[in-house]
1. Using relative contact order in percent (Cα under 8 Å, 6 or more apart), single out the structure from P, Q with the greatest value.
2. Assuming 2.3 is distance in nm of label points 7 Å out along Cα→Cβ at positions 56 and 152 as calculated from a single structure, say which of P, Q it is.
3. Which one of P, Q has distance in nm of label points 7 Å out along Cα→Cβ at positions 24 and 64, as calculated from the coordinates, equal to 3.3?
4. Comparing volume of the Cα convex hull per residue in Å³ across P, Q, which is largest?
5. Compare FRET efficiency 1/(1 + (r/R0)^6) of positions 48 and 88 (r between Cβ atoms, R0 = 25 Å, to 0.05) across structures P, Q and report the one with the greatest value.
6. For distance in nm of label points 7 Å out along Cα→Cβ at positions 8 and 120, which structure out of P, Q has the highest calculated value?
7. Assuming 13, 37, 31, 17, 2 is P(r) over Cα pairs in 10 Å bins from 0, in percent, for residues 80-159 alone as calculated from a single structure, say which of P, Q it is.
8. A value of 4.3 was computed for distance in nm of label points 7 Å out along Cα→Cβ at positions 112 and 128; which of P, Q is the source structure?
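Quick note: the coordinates plus some simple rules give every number you see, no bench work behind them. All values reported here derive from a predicted model rather than from experimental measurement. Cβ atoms are built from the backbone, for glycine too; each structure is taken alone.
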Structure P
Amino acid sequence: MALYALGDDVPEIHPSAFVHPEATVIGRVRIGAETSIWPQAVLRGDSGAITVGARTSVQDGAVIHCTRVDDTVIGDECVIGHLAHLEGCEVERFCLIGVGAIVLERAVVRTGALVAAGAVVRAGTEVPPSALAVGVPAVIKPDAVTPDQIGNGVRSYLEKVRRYPAEMRRLD
């Protein structure tokens, strides 16, 4: 993996986490237990801090950043979809951020919420618990998410976080 200190800021990665060799983790980044960071994902904690909770997946090509004012916090048991972009926001536990979705500064995605593929959650927006955020800019649909919509993805990536360290090997 491309793991970099930035000055005195060194990433903290739980020993049970899986960070793919082609992911990039820089600076003030904390990655929790059984979390997986997939190829071409970039977590760059340079202006602030990034925290990723336990049993969360940050999928291929996702970009997680922060601002000088706003850290990025992702809770436990979240699914951050391929090519998603999170910057200076908070994603509480058990959320799903869909493929290509964008969540901007000071936005809060509450527990059990889902940001649909391609949606843009504007700065300062709150997505309530169990709500669906869909569209550009995101429109909130209250109480539209069932636990299975998120739980299936969490379980799928927990299986992968256990399989990949044991079975993945590079072929040249």
Structure Q
Amino acid sequence: MRLFVALPLPAQVRQGLAGLCSGLPGARWIRPENMHVTMRFIGEVDGAGADDAHMALRGVRGWAFPLSLSGLGSFQSGRRLRLLWAGVEDQPVLVRLRDDVETALVRSGLEPERRKFKPHVSLARFNAQPGNKLGPYLDAYGAFSAGPFPVTAFVLMRSHLNRAGAHYEVMADYPLDEE
């Protein structure tokens, strides 16, 4: 099973993000139902590894908090555009929750995450470079914002990869405490 830990997004936020998903050649746009904030990629595990991750995540405690999205950005490899994303505004409670998730998963036997945590919502991956279209696209949509919206839970998700793209399945839901 290919697993990750994520924050689900409200339907209205996903629909707002879907309005950004056009106008760049070479882009493979993420379907709105697949949009989320990844907190920790786990990767391929067997059934016992999935159970261990679930048990570890059940012990993570945190408070519900507001979250806002702001701006667009990209990840690149050298000069090659890999991913277009919507940014997540700085939120210390999110970082603390992500650190607690990381600690729990490492204690369950997973290797530590090597990449720096950069919270974002993926909008597109690229098969080909958009050429001179990226600048005008960012000029048009770069001021995007959404929220604040309440984050009341995080989830363990399973990724099913196929020719039509990824399909995500929620394996478990971990509610956050309300004040």
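1. Q
2. Details: P: 2.3; Q: 2.8.
Structure of origin is P.
3. The value was obtained from structure Q.
4. Q
5. Values: P: 1.00; Q: 0.15.
If we compare FRET efficiency 1/(1 + (r/R0)^6) of positions 48 and 88 (r between Cβ atoms, R0 = 25 Å, to 0.05) over P, Q, the biggest value is for P.
6. If we compare distance in nm of label points 7 Å out along Cα→Cβ at positions 8 and 120 over P, Q, the biggest value is for P.
7. Q
8. Q
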